[in-house]
Structures are given as structure tokens and as C-alpha cells.
1. A value of -13500 was derived for helix-only ellipticity at 222 nm (-39500 (n - 2.57) for each DSSP H run of 4 or more, over all residues; to 500); which structure in I, II, III was it taken from?
2. For structures I, II, III, which has the highest computed value of distance in nm of label points 7 Å out along Cα→Cβ at positions 323 and 363?
3. Assuming 106 is volume of the Cα convex hull per residue in Å³, for residues 171-298 alone as calculated from a single structure, say which of I, II, III it is.
4. Looking at relative contact order in percent (Cα under 8 Å, 6 or more apart), point out which structure of I, II, III has the largest value.
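Nothing in this text is a laboratory measurement; each read-out follows from the coordinates by a stated rule. All figures in this text were calculated on a predicted structure; none of them were measured in a lab. Cβ atoms are built from the backbone, for glycine too; each structure is taken alone.
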Structure I
Amino acid sequence: MKFKNVAAVGAIALVSAIALSACSAATPESTAAPTPTAAAFTIDPTLAGTITAGGSSAQANAEAAWTAAFTAVASGVTVNYDKSQGSGGGVTNWLAGSYDFAGSDSPLNQDNQTKSQAICGAGGALNFPVYLSGVAVIYNLPGVDLKLSSATLAKIFMLQVTTWDDPAIAADNKGATLPSTPITVVTRSDGSGTTANFTNYLSQVQPAIFTGTPGSAWPIAGTSGQQGGSGVVNTVTAGAGTIGYADHSSIGTATAAAIQSGTGTDFVSYSPDAATVAFEAAAVPAPLTDGDLSKKIDYTKISGADSYPIPLLSYAIACSTFADPAQAALVKSYIGFIGSDIGQKVAAKNAGSAPVPASILADFTASLDLIK
């Protein structure tokens, strides 16, 4: 499944039309941020100011669409989202006070939650789930529709399987003609929430094989490390015999493998529906503070032909208390929009993401109300 660049004029016109249709019946309100719900959201056209944010490259296409839709209504607002930082850089810059919110493919850990009190006050930070997608395993092996079991995938990324005709890959791809050429494993060199999701998946489903420490830094030496999701995608696309991982919305013309779902014989390709089914089976609340919407994913609970085995949930991370109440209202409005029904439709249309389940979005109102 391939998606157009949402920076294109046609895509911006489309998301603007979606947003305008959602808000056309609304009457202008005060400059206070409107109250969001999972079902509907009103953008206040009188809002003005600049939102500065950055982080997750997985969110990049969705952020471009959200920005176009939001500012088509609130034309006095500028949203600057720096996708070059990756989740790790986004959190670092946000903790340094450079961003109004951070985009991250993992919620804050407890250490960073504690650090956030330096800029957010005693209430710390809130993690808002805004983007649901999947980690795609991309490869460059012309003529091969690749299937990979979780065990084979773990062996490849542990550098234990090093040629494409290895018996483990052949067993997953019966009847396929596999070359004897070396495998080049491409990973992220920067702090990455996509890496955190992928390594957590591998360590949970194949702990005896994938012995690297899961986290935002790739834990195995000897791979081809690249900056950002785009660096991984470009390197895989340009080099024969390569394999890597990236958020599905960012893979462009790269080809993605079908991945074993659970321990059975089902090999599943990414789709928004398959990501949603998997997420709902595997996600459990893991709040760091009152009102926090962080989730943990138990990948071992995912199985079946309708479930993509590596769902990815990405967050907008913001302070519960801002130094400037006007900025708090502006950020609340933007996050409220992207977490609303219309905001999720904008992302699904333009980034191929799966709408975050309404059961989660329904908690947005109460959590956003904590931001002051």
C-alpha cells in the first residue's frame, strides 16, 4: 500500500475540505480552546499564534495533513513540526523547553516524566495517543514476495541469518527463488520510537533469539545505521539485498514483508484494519500520572489472519501546566483536533494510519481539561 505525499497541493486541498466541512456549521467562539470529543470537534477560527513541535518521523505525514486542515480554518495559527529529530530528539528538545509538544512513538519513561516537572511543574507531562499505524519490515529483493516468521525476523536482525537463501528464510517462503547474496540490515542510528516499538516486539515474541536490550537506540552492533525513518527507507530502496524497518506511512515505494501473526501459519501484511485489531487485543493502560493516556503493548497477545503483528502507537506529549495560558489554550486546541474523529479521518486519508479507537479518544476531553 502506497500513499501520496500530503505536502502536495491536491492533498492539502483535500484535508482542508474535510476540516472545513466538519466546521462549516460552527459559529465563531471565544479565543478559549474549544472542548474536544471523540465524535466531533470545532476549530475556533479566531485562534492565532505559533505552535512549535517536533519528534516522531512516523507522525510526519499525519502532522502535515493535520497542520493543513487546522490552519485552513484557524488561518492565524502557524504549526511548525520538525520531523528530522525523531522521537528521541523530539523528547530531548521538548524537555529543554524548545517545543510546545513532542511527537513520540513511545510514551515518556518514568525518568523523563520526572524530568518534565522542571518545565511542566509538579503535574508533569501528559501522553496523548494520536496516531496508530504499524512498523513495516521493508526489503529490496526484486521478484520475491517475502514472508517472515517472527523467529526468522529476529535472527536476521540479530545478524544470525546473513544470506537470503538461508534455510530459515527458505522455510518461510516455500517455492520462492532466493539469491545467495548477503543481507544488509538497515537500522536507525538516532533515538527512535519506531526502534523502541520494533525491539520491544522482537524481545517479547522471540526472547530466546533477540537478546538485545529493547529501547529507542538500536542495540546490535554491525548494522547499517541511518538517520531518521527516511534514511532507513532511502537506504533500503537504493540497495539490493537490504532489509530494514519504518513506520508504514513513510515507506513510499519500498516493499514490505508479510509478518507471521502469533505462532500459527498466518502471515499478515499491514493494513489499517489489521493494525486496529492487533492494537485492541494487545494494548493495556499504563498511566504515569492522573489523566495520562500511555499504553503498553503486549505483542504476545496478537495472533490471527486479521491482526498485523507490529502495531505502532504514537503520542503527542505536552505539559499539564504551561507558563503561558494562551499558549496552553492553543496547544490544547491543536491536540484536541488531531485526537478528534475528524482529525483521525484526516490522518487515515493522508497517511494510511488506523484511527485510534474511540474508546481511547473518549478520554481526551478529561485529559485535555487538565492542561492549564
Structure II
Amino acid sequence: MLFKNANIFVDGRFQHGSFYVENGKFSGLLPTVPAEDGVDLENQYVIPGLIDVHNHGNSGADFSDGEYDGLAKMARYLAKNGVTSFAPASMTLPYDVLEAAYKTAVRLRNEQPSGCARLMGIQMEGPFFSEKKKGAQNGAYLRNPDFDAFRRLYDISEGLIRIADVAAELPGAVEFTEKASALCTVSIAHTDCTYEEASAVFSAGASHLTHLYNAMPGIHHRKPGPIGAGSERENVVAELICDGQHVHPSAVRMAFKLFPGRICLISDALRCCGMPDGQYTLGGQDVFLKNSVARLADGTIAGSATNLYDCMRKAVEFGIPKEQAILSATLIPAKELGREAEIGSIKPGRLADFVVCDENLNRKAVYLSGTRLEQ
């Protein structure tokens, strides 16, 4: 099928032209508008479907519930909102609970229900975290890094764990990273580590920072901490929750300068995303949503109530160039999952998941495998 007369996001910039979709994949790009019949996109903008590598839930469902229907509901909501691929994030919970959730993820990946975002990985957020920086994670289930336990979960997930989180200061963090980084991306997260401790884990193979600024020491000129250690390594990508609540707009702009071309926008959305104000749960703890902010009973800010598409638009609103914001929500997360040959860009051979929008990124239509979703 031909889609013509569009401003297409290719290689980090928009170019006017047309493209073909065959067998659910992009098959050709043209700088012209052929006379043949096709879908006339009327000079609208086309961007790759977004990819959220850190998403706990929405629509009242949470990945860690381990319920297939809930996970499918999450995936359906994401697709309708332009997030066509995702890696659900688990919480700090007992290993048997994680096993159940990961088996559910395998099933969704295998069945790929119609109208649902593609499950392209899992982020294992916990339990190898610091008590001091546990944030909204459940302290009752915190553990020191344990590669054997991780490997069992990795095998149960059939290799779907694509990002594994660890606090760099914990005993065994370096050894864990050396082994786990051979299987997936290792990320420093929920940590009170020093610059030196972070540097050791990065040197051991970590290449990712989970939700930059949140649940980690801030930058101090004599104690640069994990942010300083990550920013000076060109292979380290930093996640950023750009919902307007977790990170000040100035700190958003700072992040894109500290990690040029290496910011991965995420939602860190909870089950309350897409839901009205009220009481919800996260990892066995109560969460209270009020005025778009989710907090624990003690006031600790939890994850977000915002989807990734809205986070991308917020980044532009905060002064990030539109093209960079799009890359940070598409190709960069695809690379963090090791899936860039399949998703994240508009190129021949990639899955034809894309969003049609206007110049200001207001969403008009979402396509999965070249088929338009009903909104």
C-alpha cells in the first residue's frame, strides 16, 4: 500500500515524500508523490510509533499483577495513544510474583493481540536496590544483586528481560553487572552510590541510568555521583520522565545537554494512568492520585499518570527540539532494547508502526503494521 504526500521523519529530520507498506513493513521511501492510488496524508507529519521502555501500567492494570487481560488492556491503551511498542517494568516483589508476570509477558509477546502495542522486552526494576533510595519500591522485598536469581527470571522470560536494574553501591553489584550485561542492558537505579561506585559498575558493563534525577543523588560539584559518572561516558543512555511533575523543565533541558543524543524518554506510568483521581496500588503499597500526581501515603512521589506520547510533547513544550524529542521516544529506546532492526524508525524492513500527526505533534491516527487503528 502506498502512503503519499507526507512529511516523513527519516534519519532525524522530516522530509516530504511517500512510502510503501508491504506485509506489515515499510518497503520503500520516495522523495516524490506518485500519481498512483494510495492513502493521501495531505501533507501531515509521520513519525515512528513510540517505544516506552519503562511502563508499569495504565487503565487500572499493572504488569506486576501477572494478569493477561490486564496486560492486554495496557497494550491496547498504549497503541491508541501512539505508543506502539513497550517494555513493561516490574517492581521490587518476591521472585515468584515476578515469575508470574514474566510468563504473562511471554504469552502476550507470542499471541500479539490485534490492536495492542508490541511487547518487545521487560525492564526488571528491582529488587536489587538501595533502602535509602527505594522511592516507591517496597522495602520488604529488597535484595542484594543475585545473578543466579536474575538468570532464572531471564530464562523464564525467554530472554525478554532487556533492561536489568541495580544499585551500584550494593555488595556484588560489579560482579552482577559483568555477568548480566552479557545478556541485556544493565542500568543503575534506585541508588545512593558515589561517583566512584557508579564508575565501577559502568566499567563493568552498565550503560543505562533509570529515570535520571529520580531515586539517585543529585549533582554536587564535589560529589558528581551517578549522574556525573554517566554523563561523561558516551555509551550511557539516561531515561527521563518528562511529565512535568518528576523533573523541572530546566532540569529537562539540562539533561539533554548532559547526555547529548542519549536521553530516552519514558513514562514510568502506573495503573492510575488514564484513570480518575483516587486510590490505587503499586507493588503492594497504596498510591493516591490527585491532580495528575501519584504519591504514596507518606507523600513520596511514585511513578507518573502520563503516557509517553504526552511526555514527548511536554519535552518539546519545555524547549527540546522536536526532532530530538522524537528520537528520544523512538529510535533511542529501540536501541536500549536491542530492537532497532525491527522498530523505532521509518526504513525499509522495519515494522510499519507509525503515527500521523500535525506539525505540533497532535496525534491524528495510529497505524500498526500499516493498518489504521480505530480510535
Structure III
Amino acid sequence: MKHSTICCVVGARPNFVKIAPLMHALRSFSEIKTELVHTGQHYDHSLSASFFRELNIPEPDRHLNVGSGSHGKQTALIIERFEQVCFQQRYDWIVVVGDVNSTMACALVGAKLKIPVAHVEAGLRSFDRTMPEEINRIVTDAICDCHFVSEPSGVENLKIEGVPEYKIHLVGNIMIDTLVKQLNQIKPEMTLQTFNLEPRSYGLVTLHRPSNVDHPDTLRNLLLTLNNISRQIPVMFPVHPRTRITIDQLIDSGELTLNASFAMTEPLTYNHFLALMANARIVFTDSGGMQEETTYLNVPCLTFRENTERPITVQKGTSTLVGSNPDTILSVFNTIMNGQYKTSEPIDLWDGCTGRRIAKILAEKCRSESF
């Protein structure tokens, strides 16, 4: 029997959550060896190392240590260093996940070295090319050999872009695999006690997209709106490192004063964050992944964006696009507090088994050597 080596690439927090179920599933195929390459795009401990421990991901076989930097600098370093890895170890497949710089950069290396590339979470489109992630998604899908799709809109998008149907596989949402598994392991009462919170009595915030956090006026208005909301319910805000910089500048300049009920914390581990999200009354975010997680958890989600690459979370889930307009945010918030908000519908293939479906397809491709 032919043995194959699959390289799984991670670089940022969302990647870790998505790669864990796939690596666990690939272990059941004795003819497949997996290697994990960590680009080091996220280097903060809470955004990287703790996820490996909690999600039982093996230590990376190779670490590229690229760190932070501009899109150009970071992407160039990933390409340069990952190319050397591929020269040293000839992989049969490269698997990239999501839409971060590591995703696109490593897909480019695979394509140029004629190593087949599979993209997990392919086909998602916001149709907003001002988003760096949208460019990463488009480029990655254009050069991949296999597309694993999480929702029907992704299938349609890929077909419109000319991707042959045999390359497209609707497999479901791999983030839900991790969520389902970790829900059985977390101890929410301990996390809530740590932050002095009661179930379904608080709001949870995440903000990291450049359109929201790199513009002081936009960020200030969002925070003032959330500060207003914190007068009605406590608000928890684990702050992303890049967001913290702008917030500190606003506070130091006197442009922002927050209530005691609006609590900012350092980034949290996945399990602590999941405990807070699963028990929140409402979530405020600009994260694509959290739109999916809150949909599965049936937690109301106000999404601080004008568009989404995950439309099923609006159509069948608990997400509502509210942009950055304070009146819109407060109006939807009041609807939720009045108990008049929508609830989630079941979504096909969001069942905790996506990793196994992907692993089976990859194993079949390795056996047949066709892609």
C-alpha cells in the first residue's frame, strides 16, 4: 500500500480550531502520515500555544516563526520559509484552512511546486475586496486542487468562478466539530465565577477587523455604543492585541471612558472563551467564525459588518449584520432583550463529523493519486 504524507498548515487562532478535527480524523488512516507546519502568524501565547494544548493538537513538526508585519512582508516570509520546507520534505498534499495570509501564501507555494493543495472552508465570499481575507480566499480557491465547502453558498460561488464540479465537496463546517467536542469538556460555571457573571445575563464582545479597529473614530463609536449597552447588562471584552493598541490611545487621549460594567480582559484560551460564548445573552463581533459558532449555540449575534461571507448564519442562524451604526445596534439589541429575536434552524452537515468526511476524501485521493 502506498504511504502518503499530508502537510497541514496553521498560522492563526481560527486555523487551530479548524485543523484539530482533521488531524484527529487522519490518524485513523495508517497509510497517511501527517505533518503540521505552524507559520507563526499569531505568536501571542493565548492566541496560539494554549489552543494546541486544549484542542490536543500535536506540537508542530516545523515552525516558520514569521511573526507580525505588513501583509507583504508577512506573506513573503511565509512563502520563502515554507518553500524551503517543501524542498526538504516532498508532500503528497498540502491542506490549508480559512482565509489568513498563511492560507494564501502556502497555497501559492504548493501550486508552484506542483504539490496538490486542498482548501478547507473554500468558496466563502463577502464580495468585498476591501477585506484582506476576501483576497486571500479568492486567490487560494483559484489555485487549489480540492475545495472543501462548509455551506451551499460556497458551492455556488465556486461554480460561478469556473471551478470544476469534481473538485468541489460540500462537507459541512469543521469549526462545529471542535465546538461540539469542547462543549463536553468545558466547565462554564468556573469561568463564569472567575468573571463574576451569571448565565444569559451578559454580553460578549470581539473586535479585530481592520475596518473596525484601525480607524479610531469607528472604534470609539462602537465602544461608546457598547458602553451604553453595559448600563443594562455587563459586557465582557477579551481584547485582541491589535485592537488594544487603538483602545489605549483613545483612553490616554481622554476620548474614551468606560463603565465598570464594561470589562476588558486579555485574550482568553479557547475553552474559557467558549464557556463565555455558550452562556452569553448576546454576542457582539466582527468575526466570521463566531457567526457560525453562535448560530450553532443559538446565541443572538450582532455582527459589526456590512457584509458576510457566511450568509447562512443570517438566513438560518442568529447573526444580524448591523454595521457600525449606533442606532441600528441599539435597535437590534433592544429586540433581543425584549425576547423577540430569531432563533437558529438546523443546518445540514453541521454535525461534528466534517473532519471525518474530509479525511476520507483525502485518503481516497492519496490512494488514487488523482486530483
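1. III
2. When distance in nm of label points 7 Å out along Cα→Cβ at positions 323 and 363 is computed for each of I, II, III, structure III gives the biggest number.
3. III
4. Between I, II, III, the highest calculated value is found for I.
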